[in-house]
Structure P
Amino acid sequence: MFTFHGRYSRSWSTVENEFDRCFTSARFQSSLTGRQFNVYTKNEAIYVNRIKIPLPSEWKNDWSPRIEVHAHAITGGTLSFFNPKTKDRKRLVFQVGGGTYTWR
């Protein structure tokens, strides 16, 4: 399993950029091989095709369905994160079908 960087003062922009790169690469691989991959959260990290992307410090997983990504389709769903100290929340929303997602 590959892990992006350590937990050094990570920001959400770093997490978003790493996720974008991993997701794009995994989608490309999926379109070539026809194999599906998963996006999910576990132990304060997001996993894209078994690649670990640590969350910023103090952030926790709040809601974590397993998002299945097929070569040309995706199951919809929302991954949710929260910071218990600041009460801030962050979401990663996947739309059904075409594979688009947005950070909120």
Structure Q
Amino acid sequence: MDFQRLADDLGLNLEEFKELLELFVDTSTADLDKALSAVDAKDAETVARAIHSIKGASGNLGFMEIYEAARKLEADARANRWEEILMPIHRLKDQIRDISAMLHP
């Protein structure tokens, strides 16, 4: 993942972009934890809201793969397609963890 290119696309220097990434990782991790708890409670609205937050932030930062996964996951939550939700949440968690690992090699 080319953080410098993504930073340039946003008109930021690399350090500013990394600060945004730290916030993205922390917030997304918390949102995914909320979503997982909401799945257990079959609370589709809370799942959708948590994933919507990740969708917006990932799109703004240029993480289009995460954005697309979150877009589909949000739609599945709103449609109460519970069998389609759990594994994608765990995949998103892995992707967020990968970004964190790249920030802190």
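Structures P, Q were shown, and helix-only ellipticity at 222 nm (-39500 (n - 2.57) for each DSSP H run of 4 or more, over all residues; to 500) at -27500 was computed from Q.
Assign the value 19, 11, 9, calculated as semi-axes √(5λ) of the Cα gyration tensor in Å, for residues 38-93 alone, to the correct structure from P, Q.
Checking each candidate, the match is Q.
Given 1.03 as the derived value for Cα Rg over 2.2 N^0.38 Å, which of the supplied structures P, Q does it correspond to? Structure P accounts for this read-out.
No lab work stands behind these numbers, since they all come straight from the coordinates. Because the structure is a prediction, the values reported are computed rather than measured.
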